[in-house]
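Just below sit the structures, each encoded as structure tokens.
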Structure P
Amino acid sequence: MSAFLSSLKKNPVAAAALFVLLAWIAAAFAGPALLRFGFSQMDMGHQMSAPGVGGHLLGTDALGRDILSRIVHGSRSILTVALLTSVLSSLAGIAIGFSAGYFGGAVDAAFLRGMDILMAIPPLVLSMVVLGVLGDSSILSLTLIVSVAYTPATARVARGALLTCLGMEYVEAAKIRGESHARIMFAEILPNTVGPIIVEVTARFAYSIMMIASLGFLGVGLQPPTPDWGMMVIENKSIIKAAPWAVLYPSLAIASLVVSVSLLSDFLSKVLNHAE
């Protein structure tokens, strides 16, 4: 932690990215209580109002809904789904990748073929098809489907990290002591591969945010009344000339969150590589 903080002080870009991420987290969980308007509340006297008019700090959309309120409430859902997605895909990927790399042979070959098949399908396309077939875009369904779509990439990273440690002396010593396969993988090898895995989890978090926003933009993400940044963009595209703020601000929200998490992922990668 001290090395992280020391490196953070020397990197103003990473510090700014961390500040933006923490600000979004604070907005997601504390912001709604401070807002004047509800995210679905319609102010029919101030439809497509400019920022600042009628007490709407970021303006309103075609239905008179407060843009700021919808962005703040939307941040809670997008952060929740992205975090759950990155955690689930990482846990599944570690379990699959470690098992394949550790046992090798037919298990590893089957893993590689299966991952190649899944990775041949772009995650966005896979998620769209499954969500379209199921006709269910709840937070639970979205989390599970995006997690499955991202598991192969995480599994490959976990497998590669394990293979670098498999011939180490501490692994051989654990085998001689008669420790179980599970203990060797997750008690001996996992702590020594935590660096690349942390970087992968952080990167997967950024990808998940972009994926969820993209699915919302395409109309198969979180459905109303749940506010969704991607859906806000597509809903207000028709009024972009009359009320550009209705598209601009949710777009900036997506960009700021994705860029901040991506910058933090790059920063963590450099810090962890330097520590090694």
Structure Q
Amino acid sequence: MPTADEGGGQLLPGGLTNAGLVRRVGDTVRRPQRPTSPATRALLEHLERVGFDGAPRFLGVDDHGREILSFIAGEAAIAPAPAWALTEEALISVAELLHRYHEAVASFDARGHDWSSSVPAAFCEGLVSHNDPNLDNVVFSHGRAVALIDFDLASPGSAIWDVACAVRLWAPLREPRDTPPALRGLGLSRLRTFADAYGLSEAERERVADAVVHAHDWGYDVIHEAVANGHPTFGRHWQEGGRSRAERTRRWIASHDEAIRGALR
């Protein structure tokens, strides 16, 4: 639940990049602007025009220079992940939501905008991918995913790339010790469930398998940069075990390459 905050409105929990800076004011969310905010606004306005209801609406800028977005009712799966976010129904709903987003964003022209990051060229096909479908960036209602939030890392990429980013987090693809107890030993079967729910073709499944380790490296490159630039929340995360978990996860993904490909066939 959001907590009262002296900065006005209610402080919204979750996330690392804007920790302590995002607030709910009535039926709106106020968050800091970034150099790439114009690109994100254009993306959100496109999603509104095409009728996609799974993302916030951009409503303007307030007197403090903060973006104003529509508040989406529901719950995000903030760590430690609640039981309702770990069900098969929740997993399937995330895959279906991501597919709907890709269908909606396919007609968006990303040219002429400055984006926050660059997806590896091998997985960049022009479609603007969310790039950060972490558990706390998905809003749920009654146990089903209803919206994606926090498009700060969105950039031209591909649906394949977004799926790879999602499955490593939602299956999840990592060592058992770093996995919620209820999901230990289920990562590969949940990977297959996600791929089936999304509707990946055989060729697309191979591409997802190719992308998973790159998605992991890319995500942690973002964190490395933030830490190097003195971001306090990322710095604490990195020092309090984040670096070790990242290294363990990469080793696990690399050593399970054939098992990942087998699960996707």
Structure R
Amino acid sequence: MTETGLLGIKLALIAATVLAASLVAGRWGHAAGGWLAGLPMIGGPIVGLLMMDVGAERGRETCLATLRCHPALVAYLVTYAWAARRWRWPACLGLALAVFFVLGGALVAIDGPAWSVVLLSVLAVAAGTRALTGLSAGLATPGRVELPRAELWARVGVAVFMAAVVIGGSARLPVALAGLLLAVPISGLILPCFTLPRHGAAATVALLRGFTVGQIGFSAFFVTMLALLPQVPGALAWTASMLAAAATPVAVQRLRAAAAARAA
């Protein structure tokens, strides 16, 4: 596949993810929209396409590089949610991105073994969901919301523009910095910046809490890919990983609900 074709697919996936998450938020609430956006709806298909061009071993390296930056993504979400209870969206975005790039730069510079990368990813998601649960305490949980059509298309348009800037900028940077820039969560960047000024802090925290729950599936996808490649065919590994991404968040939430019920 040509670079132009791959770029077009990336932009289309980003647009579809932002649109789908926004529509889900409008129907079932911000937390549901965030959950959908947190799943590997962009990274999963992109890894599959890359393996078709460069093979399973290179695909495994890409998964490892993505997981290496994953704790920085979770820290971004938690930081934004914390800031959303205090400030307006420009300050929230600036602080969250600063945390992302500082932590992400440190993680990229550490050349640890694969098992440590997986462990940090899993621990980051666990800590992130716990932190967002605490931040949402005392806030009303918003339900279904009205999203004007103009706002929907504005979200999609800004997401595609930002993705084009990020992808284009990464081509002009050293490999390590380019990988970190490509790890910037476009949907996690766009959705809260639209949600906070229009729907308030409670909605934004709910969105980001759902996004963090979706990161359970994100982590499950890339961990499963690491475990299966290159021992099994790429297509089989990808299919199993996508199923793990969909099933793991549901299983974890049910286990938490059961534990809470027993504790009560």
Comparing Cα Rg over 2.2 N^0.38 Å, for residues 71-198 alone across structures P, Q, R, the largest value goes to P
To test your reading of the models, identify which of P, Q, R gives -23000 for helix-only ellipticity at 222 nm (-39500 (n - 2.57) for each DSSP H run of 4 or more, over all residues; to 500) when calculated.
P
When mean count of other Cβ atoms within 10 Å over residues 87-94 is computed for each of P, Q, R, the largest belongs to:
P
Assign the value 34, calculated as relative contact order in percent (Cα under 8 Å, 6 or more apart), to the correct structure from P, Q, R.
R
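No value in this document is a laboratory result; all are computed from the given coordinates. Bear in mind that the values here come from a model prediction, so they are computed numbers and not experimental data. Cβ atoms are built from the backbone, for glycine too; each structure is taken alone.
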